[in-house]
1. FRET efficiency 1/(1 + (r/R0)^6) of positions 159 and 199 (r between Cβ atoms, R0 = 25 Å, to 0.05) was computed and gave 0.95; which structure, 1, 2, did it come from?
2. Work out which structure the value 1.2 belongs to, where distance in nm of label points 7 Å out along Cα→Cβ at positions 15 and 303 was derived from one of 1, 2.
3. For structures 1, 2, which has the highest computed value of Rg/Rh (Cα atoms, Kirkwood Rh)?
4. From which structure (1, 2) was helix-only ellipticity at 222 nm (-39500 (n - 2.57) for each DSSP H run of 4 or more, over all residues; to 500) calculated, if the value obtained is -10500?
5. Using distance in nm of label points 7 Å out along Cα→Cβ at positions 191 and 207, single out the structure from 1, 2 with the greatest value.
6. Using distance in nm of label points 7 Å out along Cα→Cβ at positions 167 and 295, single out the structure from 1, 2 with the greatest value.
Structure 1
Amino acid sequence: MSDSLTTPPLSLYVHLPWCVRKCPYCDFNSHEYKGGKGSALPYDAYVDALLADLEHDLPLVWGRPVHSVFFGGGTPSLFPPEFIDRFLQGASARLRFAPGCEITLETNPGTAEHGRFELYRGAGVNRLSFGIQSFDDGCLQRLGRIHDSREAEAAVKLAQDAGFDNLNLDLMYALPGQTLAMAERDLERAFALDPAHLSHYQLTLEPNTVFAARPPQGIPDEDSAWDIQEHCQALIAARGYEHYEVSAYARPQRRCAHNLNYWRYGDYLGIGAGAHGKITLGAEQAILRRWKHKHPTEYLAKAGSEAGIGGDDRIAPERRPFEYMLNVLRLVEGFSLADYEARTGLARAGIATQLQAAFDAGWLEQSGDRVRPTELGRRFTNDVVALFLPD
């Protein structure tokens, strides 16, 4: 191992775990709120817990600026703007937010209310990510979503009217009962809203979900899903969106800074129930992964103390090549070998054999210091990454 491990950019991930209804395909740490009719979520208590959690983790990142903040869930837009505002004020008093810091809030169209978006903007949120999934009402019902296509379009327009111009729309394809023509119509309706960013990803049956236990009828087969993907990629490119990650497309200068930091093997503090973080400890030449207790009740009781930490794991040097490739090979731009050394603390010679195998298979290509996945390699990302698994 070399001693070249350097600290990369830092992000902050904030998990807000509650949702109105758990979707049958969702494997995120989300919990339906069962507080009873008329009762509110414990907003104040949860913000207090988040700030205590952040305070406890601060020694890991003293003096480092935060370049992006991302509120994920669950359904973060269940939290009224005043609580997002209170958290951001508390966080910015404890951390240095870099100029132009990207602050994203995930939003469910079914929880959007007139007037809220202006207040989110006032709190400091400057990017919204809408979990739309489809503009086809039949598909939305089969996915268990709480909104319909009319509500989805109305929510996006409300946000635009409130002054948001940095918007992402999440769309899924290869849905139960979906044809190629239906997937194309979803994109056309998305294009009509002119978002700055599109996430377009295939429905997968994740373990421990309702769909995994009881798969829905009519999911397109692998060949049909590939046909939809290729056709839709061409449509998105024709509308001027840059394909920069497996499932992400952006207008110029509108890539998601937060997700890019993940994919470039950057650092991030993770606070909130079930949140995961990754922090490079430069003085110790170590990489730490830390996660918090998943269940909101346990998290609320323990946040801000050692008992609130679900686990700590130091990433052994032999695991770092796989972890690094698992992220960077999702990017169309690939990675530089100098960056590999800086972010893993390992010499490039240690992965020469694996890289050569990927070059020989036609999965990766090299130009100078930069290594990129080929078109073939992007189709077989899992196989490429598997080359870097530790023995």
Structure 2
Amino acid sequence: MASADSKAPFSLDSYYVSEELGFILPEPLEELPPYYQEWMDIALRIPELVQSHELRSHVNKMPLLSSEFLQKHRELRLAHVALSMMAMAYVWQEGEKDTVEMLPRSLAVPFWEVSQRLGFPPIFTHADGVLANWKKKDPKGPFDMDNLELLVSIPGGESVRGFFLVTLLVELAAAPALRNIPTVINGVRSGDTEAVARALEGISQSMQDMTDALKLMQVYVEPAVFYGKMRIYLSGWRDNPCMPNGLIYEGVQTEPMEYSGGSAAQSSLLHCFDELLGVKHEGNSASFLIRMRNYMVPAHKRLIQDISLQPSLRSFVEQQACERLNQAFHQCVTKLTALRSYHINVVSRFITVPAARARQLRNQSQSSSEMVSEAPTALEERGTGGSSIITFLKTVRDETKDALLPETS
């Protein structure tokens, strides 16, 4: 494998990036070897077992299985999806009022082992819920909402399906942008202005397609269901007032451990674009984003770091005095800013507005049949990753805008 600073052309070959699907895991497995049937039996029934308050007792009775018979990458990924969703359901089965202090050995030990082998943390991540949690109903059919379904789910019905699969389509829309990144880097190295401009135009089109895909959230996900039912199962045990001490993984270590919940910041896409375009994050937003990289597929994290070591695209654009190149760079930063602005809009609709509604209902102290009134109070102003969400997203969006070149007279 060529290192980031070698003279070999930059390529995506060693980073687990698919030509067609980008960071999405191609053809995830639907079944584990028969030895692991008890895991899958529980994982595939998570919503109904949580509903009947039986999930914890099923997990408590589960035998302690060795992870040694998981050989292939896809087997490990499906195991991580199943075990991570089970862990979230175990912790949050009774909502924020009755969390647990310990994950039982039969779940904690294999979950830890599988996580170590993949280089993931032992908690549910974006790579689990989105990148490795899909199948086509008709294998030869299109990659779209009508032909996709989830492998494993959490409580929340159709809105869960919508949330994860729309996010998957955003990842899919980014695949052409990822394919263009090596062209940009190699073009900057060799001084090929035309190639860089052309590739940046492709990237900005891809960013527009990502924003368009994200707009499907309002079609497929109900804000009240997301906020009132689903969201707690994406929440972690770091920066979470419900679980101030973290979680003990029985049989792994006696001290509790703290991990952040699933977050859009765990998608490698925007990190790659930031490094390519020279977007600089500072302070709290920077430290949160850097920490989220530990929740990514290690090869994807390495790609982000290797992009950051390349010659500066921004400086190259400034030096070339080429109108088309200037325009293409400007367009990329503008589209990335617009994508982040739209994400703020989504978060406002799915978190800020329902949170205000939930507070209003509680203040009136009437019993309410509205789903938002059942939502956890601890996360009202926070993202599932633990960040103060709107402040964080606005900061990151404004820092993106700062990457625009000073207007040339």
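Since every read-out is calculated from the coordinates, none of them should be taken as a lab result. Here the structure is a predicted model, which means the values were calculated and not measured. Cβ atoms are built from the backbone, for glycine too; each structure is taken alone.
1. Numbers: 1: 0.95; 2: 0.10.
That value comes from structure 1.
2. Values: 1: 1.2; 2: 0.5.
That value comes from structure 1.
3. For this comparison of Rg/Rh (Cα atoms, Kirkwood Rh), the top structure is 2.
4. Numbers: 1: -10500; 2: -15000.
Label of the source structure: 1.
5. On the way: 1: 4.0; 2: 2.8.
Once distance in nm of label points 7 Å out along Cα→Cβ at positions 191 and 207 is worked out for each structure, 1 has the highest.
6. Values: 1: 3.9; 2: 0.8.
By distance in nm of label points 7 Å out along Cα→Cβ at positions 167 and 295, the leading structure of 1, 2 is 1.
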